[in-house]
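See the structures that follow.
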Structure 1
Amino acid sequence: MSLSVLTPHETLAQLAKPELKAVRHYVLSPDDWLVVCGGFEDRALGVLENAVATQTPFHVLLIRYEPHLAQNKADAIYAICAQAGVSVQEAVYNLQSPAGFGDTLTTMLSVCCGNIFLDVSGMSRLLIVQALVALAARPGSFANCFVTYAQATCYPPSHDEAEDELARSESDQSYSILFLSSGVFEVTVVSELSSLAMAGEQTRLVAFPSLDAHHLIALLAELQPSRFSFIEGVPPSPENHWRQKVIAALNRLDQFVASERYATSTLRYQETLDRLLDIYSRHALRELLMIAPTGSKMQAVAVGIFRSFVHDVQIVHPTPRGFLDPGNYTRGVGQLHLLPLGPLAALE
């Protein structure tokens, strides 16, 4: 008989991960709460519009972004809820001062006596991680919690547009490619996602390279990590697989000598979660892991689940200074998904 006690990361590694399932309809009960975020992508409304179509009343917690952006969907969310007779509570999330929002979220949801549906479709990556860590810290952890997610139908830029920008940057090293955001406000470290680091400890940056290469530049300048593990996103649609190669070139990943490079699905969160667990098992004993969730939203879900149970890692995030034309982001509402988090509550 073995008397060994598994650590949280070992237990999580052995646990069968719940499946992210495609769904046609969301059915919520009067005791349930849907947490939505008023971002500017079309899919920020997708889950809510589908859920209210059942005509069953439920509760909505709207997360409104500050600083205000005219294209955000908060007003549209209020209009949808008013027409459907759905009650709305509001919480403000300041993108430039996000510390402590997890406590705000769980306090507002403490009245919930049904299920909690966390719609990550319109959320920033850091907010996704904060929300999941906060839900896991409640009594009962992830019991009665679900993640909802709407894919988009169009993911700009086009292959030709990306290749043109890449060619220009390679011919002019001073040229900055700005697909989505207009620079970095700061590298954000919130207290609730921090880790106690020993002075002089080796640091490893676990980063998700994106179209905004200046995010990685800001992380390197601010954190000055000793080691690197890059998790490159592979889109589920073969027609978008070119993005992995272009993003690697934009971020000049080939210049990072002896770095680790991995590829995981941008949709199947289990791949990313398993990779994070593997990186942790091999490096955490000698290095402090700093994880920057700048990949896809479902990759951020994996980071949030990982950080919910493995506390001795540091979450860092390059907060955008501003956003360019929202049309540069995703468009349309595609396939809807549901991820039950209840099986993960067994870890508590």
Structure 2
Amino acid sequence: MDTDAPAVRGRIRTEPRDFEVDEVLGFEPDGHGTHVLLHIEKCGANTAWVAARLAAHAGVPANDVGYSGLKDRRAVTRQWFSVPGGDLERWHDFAGEGYRVLAAHPHTRKLRRGSHRANRFRLTVRQLTGPLEDLAPRLTAIGQLGVPNFFGGQRFGRDFGNLERARDWALSGRAPRDRQQRGFALSAARSALFNKVLAARVGLGNWNTLLPGEAVLLDGRQSFFAAPIIDEALVARCSSLDLHPSGPMHGTGESPAQGLARELETSVLAQEPQLMALLGREGLRAERRATRLVVRHLRWQLDGEVLELQFELARGSFATTVLGRLIADIDEEMPPIE
């Protein structure tokens, strides 16, 4: 499937409920404490804007409201927020433009970014054209093998604005004035470098196999180990999705990759010296990201020219990455916002 591009075309997000996301915390509310965990459904509203509305209602600073991840404005999403204060009645039937509280639970602490485990997606692709008989074998392969773990377009902003700000910053030395824009720009720069390395590995057909010297990531964890020699045991564990190859999230510090894996990364990253220098100057710590994305609990139903998909992805992964291995030139009704 690396070089066999999909031929089926279709439209996504022709209506909000064509793209639904449920955040999976991976833990239960504590049932006591000085914070309230709010389960909120939103549509047409971005996460930070909803957080500001919650802060105003609670009478606390906006920074006191916690959430684990940003969720797309152009979708029906259900995610968790935390607000200081133990008054559950305050949140009974609370709602506003584009959002409503589904449940409220006492909790001991503020939600931190990246604290959730996964996201569950329910997607509808309409107006399918092309060889629809290709969909079933592709979906089967996706469920068994995963997909390349590219960062989706949301990471780079509308018309790649976040990445362009990073490039301007790298060349001019003038940082964006807004702190949030600086964070988005740096995130886009790291994501672009990772995507570039991953694209090279996809082209070579080794995005889902271990190279000598690989920095091997354990499935579902950030811990990794260097593997100078790839033995049969590692090959078997990689095939069973227990561990994965990884790519660089560039920053300060020595790369853990060795041998052939490091040579490949170094040759690709050398094509972007300005972005690499920017990330180094700003002191971002080097990290690793799996080159393979496991698509869990995948189910689908094809009804004429409409395809319904359900699956779960680890946090930090993009549903559009899965769609990109299945549908060519997906036409979205609405422009990217968040």
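All of the numbers you see were taken from the coordinates with simple rules; none came from a lab. Since this is a predicted model, take the numbers as computed values, not measurements. Cβ atoms are built from the backbone, for glycine too; each structure is taken alone.
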Origin of the value 21.0, 60, where Rg and Dmax of the Cα atoms in Å was derived from one of 1, 2:
2
Kindly point out which one of 1, 2 the value 0.80 was derived from, the read-out being FRET efficiency 1/(1 + (r/R0)^6) of positions 148 and 212 (r between Cβ atoms, R0 = 25 Å, to 0.05).
2
Work out the source of 21, 17, 9 here, i.e. which of 1, 2 gives that when semi-axes √(5λ) of the Cα gyration tensor in Å, for residues 228-307 alone is computed.
1
Starting from the value 32, 24, 19: which structure in 1, 2 was Cα extents along the principal axes in Å, for residues 204-267 alone calculated from?
2
